[in-house]
Structure P
Amino acid sequence: MATARKEEVAKKPAAKASKPASAKATNGQHSTAAAAKAAATRPDKPPFNKILIANRGEIACRVIRTARQLGIKTVAVYSEADADALHVREADEAVFIGPPPSAQSYLLVDRIVEACKSTGAQAVHPGYGFLSEKQEFQAALAKAGIVFIGPDSHAIHAMGDKIESKILAKNAKVSTVPGHLEVIPNADEAVKIARSIGYPVMIKASAGGGGKGMRLAWNDAEAKEGFVSATNEAKSSFADDRVFIEKYVEEPRHIEIQVLADGHGNCVYLGERECSIQRRHQKVIEEAPSPFLDAKTRKAMGEQAVSLAKAVNYKSAGTVEFIVDKDRNFYFLEMNTRLQVEHPVTELVTGLDLVELMIRVAAGEKLPFTQDDVELKGWAIEARVYAEDPFRNFLPSTGRVVKYRPPDVSSGDVRVDTGVYEGGEISMFYDPMIAKLCAYGPDRAAATDRMLRALDEFYIRGLNHNISFLSALMAHPRFASGKLTTNFIAEEFKGGFSAKDLPPKDPAILAAIAATIDQITTLRAAHGRAAGDTPSLEEDVVVALNKEHHRVHVAGGGSSFTVRAGDRTLDVETSWNPGDPLFRGRVDGKHVVAQVDAKGAGLSLFHAGGQADALVLTVRRAELLKLMPEKAPPDTSKFLLSPMPGLLVALEVQEGQDVKAGEALAKVEAMKMENVLRATRDGVVLKVHAKPGDSLRVDQKILEFA
């Protein structure tokens, strides 16, 4: 192997790194008939002695966790950017495979095969993404005598390729979305095809996944531009620039069926996952089961998914994805011949460990249960926690994770799958996922409530993240109603996401928390002062909450307080201490968690999908505050600023050029996504401040306008 280091293989002592919080939880805590049979047939001897995980981040840590439970040694692979990553720390051994770009490391088949040979790994789990659906990877492993924990190369080719899978499904008389399944040679041909199908259309990368290489087009201009962007993105992410076009079904739901098959002709479906809440075709919230399907539709979709899998002699875990319309008509989209990002919700409602079953099937075992044993118990929801700024159009955020405090998982109703740790770094080279947060409950309402509390408990600092947005989604009345489509986010957050989307559900609770924190801090400070310097604690205070003033009176001390806010009296119990990032306690007997950050002379509070800046003042100071003028923000209207850290791929204009509102100005690539920056108004380019190939920081000047 060609490497940049002298030592390619590093053996990791088992106790080098502390386990992430997710390692404390089982993968499926809730017993079902299928889970009981799987446990009863678990062999005493591990299926393999050592496996290599050809992936990184949270999914690599996830596979390592199950392998450890089965007594299997693990080998991690890593690029220069991942030298200190959690999956490297967690594995028993680690092999360096190249520079940060995935095309020079994680996507190199020969490097992975050589890593298996040098460490004696008998099998490879590919996770998802990277080489998980590459036929040549499975074939190379088979040639080297190494087991691929997944389907064979025939199934990967037939079902993993979106174009080929649609042709196969159509020939098998499976309902498919109308479209053009041949490879499209250029942008002009893409426009012709789009016209023949009828707008709107979806342009998709044949080898795509995770929302990459996908563009929605409503007219010729968008079809032409979308083709170029989709092919570029597909080539960068998957080393395969083929795209196809299909009709876009309006008001669709995205519902997928989990299948599991062995090498002995047995295949079952494990229920469905509702994945309709998406942003830019990237799933954000997933749940199992779906709030929309009835038993009849679930059975029909499941049986169709199994038939499709059997048509290619599928073996291992796989997912058949469908679009479902408002009348519960469903259309085949694609089959992902791998483990899905959202597999934990299926594990939670079935009690099964899909990674374990994949490993056992790869070792030649039969499935230990039948379709009749599969049952769905309770409700599970997954929220994807990303390093991105929801207040700036969800632009990627890179950097060091200064504080990382995940929710407690010991109760079994919360699960955290992560690949980061406090002090670790989110790199610009890979997907910006921080963690997958899952909540379980006996029904959908209970799971939603538990998710909201878990989001309150998830404290991350050092970079921007989307927890506030996830909370807003979970607290949204439309989510509670279950009336979901893939347009949910676009329809409910039309102007983007902002602080106005985070109004406190009950401002009195946040006012009471702020006043209680102020009382505790004042009492603690009083212990270090002379008697004559002790402040009065009996007077009313004013809590300025997002500029709204709440007159409050606080009494009590220790851990018990009584707060009078307006015409309400709230009993507050808490053991909060100054400096704690989380305020935990009870307000009128109800469990409450709020994130607490110092902000100037006040606090920033986050609770139950609501966010507020709080400033506790004397009555007189509150009166004076209303008279203070607000400082105007700096004028940046004359500049095109980079909205994210990334690579300037192209400049579409030059100095002296007239531009029109909506015209493309530049393309910036970050986290494997290509972002087109457009003019917000008509103008003239006065000066170019950056050139293609430059690495940009947030708010760096790219263009200046006259």
Structure Q
Amino acid sequence: MNELMNAWWQAIVLTAIVWIVLRDLPRVSAATRLAIWQVTLAVVLLLPALQLIPMPREAPRGAPIRPQSKIVPLPEPTRPIQQAPVIEVSDVKLFEVFGGLAMLLALLQVLRLAIGYWAVRRLKRNSEPSGISLPKVLTRDAEIRISERVGMPMAIGYLHPVILLPKRLVESLSPEQLNQVLLHESAHLERNDDWVALFERFIRAIFFFQPAVYWIGRQIDREREMATDDWVVAQSGHTMPYAEALARVAEFGSTGRAPILATGVGRRKEIFRRMEALLDSTRSKIPHVSGPLVVGASLLMVFLVIQSAPFSHLLGFSEYGSRSVIQNGRFRREFKHRGEIHYTINEDDIEAMGPGAKLAILSSDGWKSHSVEIEFSPVGKIEHCYFVGGIAQPYGTDAKRFLSRELPQWLKDSDVNLPERLSRWVQAEGVEGAIRKIRTTLNNGIKRRYIEELIAAHNVDASQFRALLRIAEEIGSDDEKRHLFETIRDQALTLGLESALLDLINSIHSDHDREHLLKSLLPEVSAGSLPNLFRSIDGIHADGTKAAILMEAVKEIHQPLPVAFFTSAAGVHSTGDRKQVLLAALDHHGNEASTVQAVARAAEAITSDGDKAEVLTATASNFVDQQAIRQDFFAATKSIHSTGDKSRVLKALLRRRDLSPETILAMSRMAEDMPQGDDQMVILRELRLR
């Protein structure tokens, strides 16, 4: 990311330099300018890679590590050497957010190009043959066509290129002027400008966030037209006829919006600029590219880019491999480093560094800043520099105290020597003390690794395990929580902590992750933890996902379904999904009177008559003739508006031969309230036989 940020400002500076230099060089032809701008575009795109070219100021890789006084390097380090650990800036991953937004906007730009492609195809399809011959034989098969939908002459590629001429303009130009215009458009096709422009437009779409790419694209478009003008003048040997033709085009052509992928088209203002350039006697009109000049300019640009890398800090960007910032109001702390760094056992200083390695720590309260920079110098020494308020100070007691205070704080949030560090914490302050230190860790991934390492390598009792799970709930990443859950699940269950595991699941926002973990935990959940289980299911947003986990739960629960189950089922908004959940409850727990009553009560809230009738029909098969169940069942049946669905439920209940007189009486009253018809007659006849 640092390379990308550096490339952003370097591209702007490089573009400005090229523009300033070319602006006052009239002896450089438009064709050469075009080539230089195209090379500039290539260099801008390669800037991140060019910054990785090693600078001669760094020590060679084989140079020995010669530490400064009191810093003794180990010839064969017994602990792993740091390789640029990732230290998280904050839980809000700004780069990921901006990266996703940039990808979306780039996608929209590419979609705009696709729409432009179909627009030029439509222009071709709706144009008419002109019967006009090309003024010059081309290496590509091209056709001249006339269209009333274009305002200016234009060349349109790609596989079957055409030159489109406005009908009004063809009628207004003389044969000689028309020939000059056709020469210009033919030149675009002969030089494959349509394909080159398509590639450049695609680059602009992808790198829309880089103003230098947009500016270079504008210069390329301008120089391409002027280089083509020079080519036309070179063919005829005369400037005035072509300038007169351009004037007629500007006079009679319309200024409508041109297709994004058309070449050779320009607005009146741009045409007048081209005419002025044509008539400028001091400007070089050679239609060919000056190879030596382009090669020299290319090498110079690459050299400038490579040399600018060490000065990236002047604009606030880092040349370090890893950079982390914590800011709270006026208080700011920053940690940057690159290369191979080996720390002391207490992590309060540097023990050894590899060639080119560097570390910097800064702390500021808004009024005064303190910073330490440690670097492996080109002469093979570890050099310490101390700054207060940006002013260099002797590296003495204050500097060492600052480093010994700040460095362990930052290393705590890295994976450098993590097991050894955790063991020191446990040895010094016990498991409880290590838990307190883990709680203050800012990096989500490192906090997860501390918890896993402490559980795996040290004796952690149930209360300490529960405290670690509470810390895990504070982790801001669902991925890290899921990874931790899967690692420590079995040990937590052994200690009877399924409720604490469910609390951890409750803190996860992702429906997919929550569903996955709940399904893995379902077979292990005890009766006492069921309410917490269904609270976790309530947190799932998608109806389909919530219904799926509820249907899985009824298979794993081997006791009467609790009230919390039906509360979760009521949270499924889709009537179809809720119906499936209630039917699954009857399939696996239909022999429980409490389940039958709860399903009948839940069915009343279903808004679809068809789905409600299907649930009540299944309930009738499991009907228990008790007063409470009877009341809930007939209340739900009465809420059905459709006579056909209501009669379907009553007929299903009539199949039961163990109905009490109270139930038969309730059915008779409900049937009498139904509209007269065949369904009513069938139900009443059957009831009289009872």
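Only the coordinates and a few stated rules stand behind these numbers; no lab work does. On a predicted model such as this, the values are computed, not experimentally measured, just so you know. Cβ atoms are built from the backbone, for glycine too; each structure is taken alone.
When distance in nm of label points 7 Å out along Cα→Cβ at positions 543 and 575 is computed for each of P, Q, the one that comes out at 1.0 is Q. In this comparison of P, Q, the computed figure -18500 for helix-only ellipticity at 222 nm (-39500 (n - 2.57) for each DSSP H run of 4 or more, over all residues; to 500) is attributed to Q. Largest in mean projected area of the Cα convex hull in nm² among the labelled structures P, Q is structure Q.
Given a value of 24, 15, 13 for semi-axes √(5λ) of the Cα gyration tensor in Å, for residues 247-366 alone, calculated from one of P, Q, which structure does it belong to? The correct label is P.
Which structure, out of P, Q, was FRET efficiency 1/(1 + (r/R0)^6) of positions 391 and 615 (r between Cβ atoms, R0 = 30 Å, to 0.05) calculated from, if the result is 0.90? Structure of origin is P.
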